[in-house]
Each structure stands twice: as C-alpha cells, then as structure tokens.
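Alright, structures below, take your time with them.
Computed from the coordinates by the stated procedures, all read-outs in this text should not be read as laboratory data. Computed from a predicted structure; not experimentally measured. Cβ atoms are built from the backbone, for glycine too; each structure is taken alone.
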Structure 1
Amino acid sequence: MNPCEHIRSHIFERFNKKDAEKNLSALCYSLLSAQLKKWEALEKTYKSLQNIMTRNIRCTGFSVLLQYNPERITSSLAGTGNSNENEHSCFLCLHNLPERQQGILYQDVFLILCNPAPVLPFHFTVAHVNHYRQDIMAHMDTFLALIADFGSQWTVLYNGPRCGASAPHHLHFQVIPSGKTPIEKEIREKERLTIVKQKKGVIFYKVSKLEREIMVIEGNDSIAIADALNEYMATLKKYLPADEEPMINIAGFFEEKRWRLIVFPRKKHRPQAFFQEGDRRVVVSPAILEMLGLIITPMKKDFEKLDAKTIEAIYNEVSLKKILPYNYVQPSK
C-alpha cells in the first residue's frame, strides 16, 4: 500500500477551519463514538476506565489526584533516547496504525486519533502524518491553532522528547477535557501568581507554593505568544545547554480569546525511585499529566503507598528550580 492509500484508509473526517461545517470538538465526539463501535480494542480500554481507582492526596499547599491505571504501563515505561527511532517500528506512523483505527485529518498533516490507552474519557492523540521528532518550536503555530480550534472545553498537551513523550521520535500532542487536573484550579488563586514580565501584550507569571517550577504565559495574539515561548526556551538553553530543546512539558488553554500556556521546565525525566528494585521502586514517570497534578500509577502497590512526602520529593527532584530566567525581571512594556 502506498503512502496515499495508507492515509486515506485511516481518515474518518477532515478539518480545515475555513471550510469546516462542524467544529473540531463535535467532530472528535463523532470520531470517538464511531471508533467505539468499530474498534474492539478501543472499546475494551474505554470500558476499563470504569474500573480505575483514584484518590486525592493533600500535600503542602496543593493537592494531587492519584489514578491507578494498569493500561498505562507501556507509556510509563517508555524510553526516550536521543536518536530518531526507525519509523518501521513507530506506533504512530500510518503504516503501523491498527487497521480499524481512524482519525480526523487536521490541517492536512496531522491525524487526530482516539488514544488507545486513555486516562480520561475523550482522550485524543494528535500525530503528524510524517515521522518527525518532537519539536515544539518548529510546530508552535499548529499547537496554538489546535488550542484555539478545540476551544475552552479542552486542554492541549505537549511532552518534550526527553521528559514524558512515549513516542519522542514522532511529533504528537494530546488533548483531554479541561477541568480534570488539580492545577487548573490552583493557578487561578491570585495569591500564587507573580507577574515577572510583560511584553507585546503577553504576560509572564510565576506560580508559587506548588513544589514545581511553573511559568504561565498568557496573551491574545498567537504570534506574540509564540515569540514569548521562543524567548523563554532560548533563555532556558543558556542555563541548560543542549543539542535539542530544553526539557519541558506544556499545557495549553484557550479562554475568552486568550491563550494560556502552563510551562513546566524540567531537570530530570524520572525520579531516582523509578530505577530502584523490588519494593523500593516507584513506577511514576512524570509527564505533563503528572506535572498538572494527575499522577498515573500503573502499579497498584504504588497507588496504595504513595504519600504527600514522596510526591513532594518527586516534584522537587524532577523540576528545574533556582536558576530560572525572569526570577528577578521587572515588568516591562
């Protein structure tokens, strides 16, 4: 099968905003409904969501939600690596998608797919049709367009290639319903926010008392937002020289015609406890969901024994702190 035939067989619907008859959110609901009827493997994992266990843990000044979800074991154990994994074995490449999996062709080069190992109902993966490595700045226009096109009821997620992406070799985003993670409420508490910079209508906020270093970038102009994130990334690179992008996780929101990016700079992908053996091992692999306060535990023993002290220690260990840009920058126009 040639590449064109490969993609045609996996297209459920197409979306280009200028001539779309339905909004993107409605199309995604239709996609999921159709896939649950047609794709037995997806139906099985969605039914398993009914059996997941959750519990809240109150930490010092914030809370997290633990989720016991054994279907996420593959993602939690996924490697990263610096090389671009061969596309012949890449599970996001078109020729490796399950025969019954279909998606919405977005902007002619991305395919919106139902995530086969969901953490929430209505969990989507947005994968490029070509085998490109994760690189947020090269595709910032698509990221911001996705955030706006999905709208205020959805959150668009990005994991850097070295800190949470289960397919670091293949460009992709994730989409989940908004309002499902603890941090979304916590960052609305004004006492936590400090304006550290204003530029071209974009506001940079630091967020305190969450045991994670967080920068919020907010504005109503997509070009200015992209420039602001690029500036932030460039500054991070001065502190963390690397051949590829600095380790970051990003969640994107769109409310009242304004973008809000929650950026988590990272110094490590996984805590030391992940690499221990026996009962000392904790299989928690912080990616964007975990940084947002929804901690996925594929092992029941970890779900049962994790406590506030351990969670705070994990956040401290994997978050980049102290040397961040804009710590002392005064607001400017």
Structure 2
Amino acid sequence: WQLSLPSQTNGQTNQVNLFEKGDESGRTSAGYIAAAMVAPVAESVISGALVSRLGERSLELWPQLLQQLPQNVFYQQSGSLILAHTQDKGDLLSFSQRLKLYDNSTPQVDGAKTKMQWLNGQQIAEIEPELAGRFHQGLYLPTEAQIDNRGLYQALNQALKNNQVQLNWSTQADVAANQVWVNGTAFSFDLVIDCRGMGARADINQLRGVRGEVARVYAPEVQLQRPVRLMHPRYPIYIVPKPQNQYVIGATEIESQSDKPATVRSALELLSAAYSVHPGFAEAEILEIESGLRPTLFDNEPKIFNQAGLMRINGLYRHGFLLAPAMMEQALAVLDANTHTQVNPQVLSTCS
C-alpha cells in the first residue's frame, strides 16, 4: 500500500501489482486469526532489543498509518494487564523479572514506571471493574496497544483499490529477481518484494513455522477494556477484546510446525482459562477455533533479505502486527537512499 503512494523524496508513483494466494478477505493468513496485539514490553520477555525497539517504533507509527486509510480501523492503546491465579503467582513474578524495558537506545531505569506498574486488587478493579475481587495482584503495561486486524484488512484492501494497485487474488506465485511466476508464465518487474511468510519456505532455508491456536468468541456479558494475559502452567494465555463484543483467546506459541486444526486439549485450556478470568465467558458463543503457523527464522527475529531485483521480508514470528509498520519503514529506507530513516543493520541480510 505504501509503495503505491507518491514518494516523499521525489514525488514519483510506482505501478504496483499484488499477487496473493488467498482471497481479499485474508482468511487463509496467520494475520487474519491473530489477536493483533502491539505489545513490545510484554514480548520483551522472549525477545531481544531489536524486536523491542522496532515494536516501540511501531507504537509511534500505527496511529499515523491508520489516519491515511480510507476507512476507520479500531485501534486501542489502553495498555495490557498481566494476571495470575494464586497458585501461579510465582510465574507472574518470574514474568516481571524477565521484562526488558528499552527506550530508543539503552535499557530504561528511571522511566520504568511508565512502562510497567504493579497493581493491587483495588487498582485492578479501577481499570477493569468486572475483575473486581478476582485478582489481588497484577502487572500493568500502560503503553501497549492492539488493533482490529480484520478491519485493517478491509481498509487496506480499499486503499489498494483507490490507488489503482493491480490485485491478483487467489493466485499462487513463485518469485525470482525481477520476476513473478504464475502457472508457468513469467511477469517482469523492476523489483519484486516477497512477503509470502510460510509460502517462502522453499526459498529461505532458515524458515520454520511456530504454531498458534486461537478461539474467537462472542461474549456480550464480558466488558474487558484491554488485553489481558493470564499466567498458565503450560503457556501464557491472552484474552483480547475486539469490536462487537468479540474476544480473541489464544496461546502465545507452541513450538510445532503442524498445521492441523486446533486440538481438544488446547481448546479446553483456552476456554477454561478465559472462564477463570471472567465468568461471563461461560455463556459466550464460540465463533471460531483456529490454528496457524507463524513464519520464524532461526533467531526468532525479522529480516530483510535484499539483492538486485528481489527483496524478501520475513521472520516476523508471532510479532506480525507489532513489527509490521517498523519493518515497512525499514524496507522503504532500503529502497530509497534519500530517506531520513536509518536502516538497522540487524534487520538487513544479503542472503537467504
């Protein structure tokens, strides 16, 4: 979409062609079923400085990007809440100790309270009234955000149409430098950008899938104001409110490349965890239970593989919506040497 806009440095407009194996709804993508949290602080528990700093940059970029779209997209920056039942308080303490708080260059010390706050039961009830009396201690990460991913897909689709992008939906494509191949026919371009995720597994030796499982429910009796993460013996579970009384309930990750449907065990764990947070989930309607694979490189960090005529952007792992704006900015900086954005050398690679 950004490539179809006039360049900020020379005003030129590119003719953009999009090839996508799925349809315009995006239903077959990992991003469609995702919870779409923009949570650099919470994710710092398992990520390094690169992901944290790119994520912080995305927090700055998301509101700017959404203002440019032709349709309104739900974006909520009310922080996130990390909770644990009494028997799992040790896990909550461990989680807090593993948080890494960064500013633009160095670990934060003096500014830590702006990104992490311990709350008692009364303070939890003040920001989440429906959880009053259910939890006595929690961790509040006030800068974090989330986005309506499905609404975003619709708005981006309209933006592409408005900008006269040539849209090729339901089209399986292979790529090479300056070429896209469809059913044995080659189409030539000045530049090919490969954002196929797991679809590029044959071309990127380092790429693997990390499984995610989510449930989407309709729960009008629940009124949570922000994403909630619950410490769990098997893996942390998140509950993310979406428009129209919908909630996405998921597990952060499962180290498996299986693309089979979600299992009974996982479904039971997700739904019972949600019910343990709020009894209103007992009467929720199950809309979907889905699984997907996140494209992940060996170090769990994103990369831009750049060569003449071909750029590959991949390895966003479970951080797609956390990293997408910052990675887009990095990619545009690689393409336009006159931009003021500095390319992070940790992002750029010359081989796949």
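One of 1, 2 was used to compute FRET efficiency 1/(1 + (r/R0)^6) of positions 119 and 167 (r between Cβ atoms, R0 = 41 Å, to 0.05), and the result was 1.00. Which label is that? Only one of 1, 2 returns 1.00 for FRET efficiency 1/(1 + (r/R0)^6) of positions 119 and 167 (r between Cβ atoms, R0 = 41 Å, to 0.05), namely 1.
Given 0.55 as the derived value for FRET efficiency 1/(1 + (r/R0)^6) of positions 199 and 231 (r between Cβ atoms, R0 = 35 Å, to 0.05), which of the supplied structures 1, 2 does it correspond to? Let's see the in-between values first.
Details: 1: 1.00; 2: 0.55.
That value comes from structure 2.
Tell me which of 1, 2 gives 20.5 when you compute Kirkwood radius over Cα pairs in Å. It was calculated from structure 1. Quick one: distance in nm of label points 7 Å out along Cα→Cβ at positions 143 and 215 came out at 3.4 when computed from one of 1, 2, so which one is it? Checking each candidate, the match is 2. The greatest value of FRET efficiency 1/(1 + (r/R0)^6) of positions 223 and 263 (r between Cβ atoms, R0 = 30 Å, to 0.05) among structures 1, 2 is that of 1. Between structures 1, 2, the greatest calculated value of mean count of other Cβ atoms within 10 Å over residues 47-54 is seen in 2.
When FRET efficiency 1/(1 + (r/R0)^6) of positions 39 and 71 (r between Cβ atoms, R0 = 25 Å, to 0.05) is compared over structures 1, 2, which one is greatest? Largest calculated value belongs to 1.
Given that distance in nm of label points 7 Å out along Cα→Cβ at positions 15 and 247, derived from a single structure, equals 5.1, which label among 1, 2 identifies that structure?
Working: 1: 3.2; 2: 5.1.
Label of the originating structure: 2.
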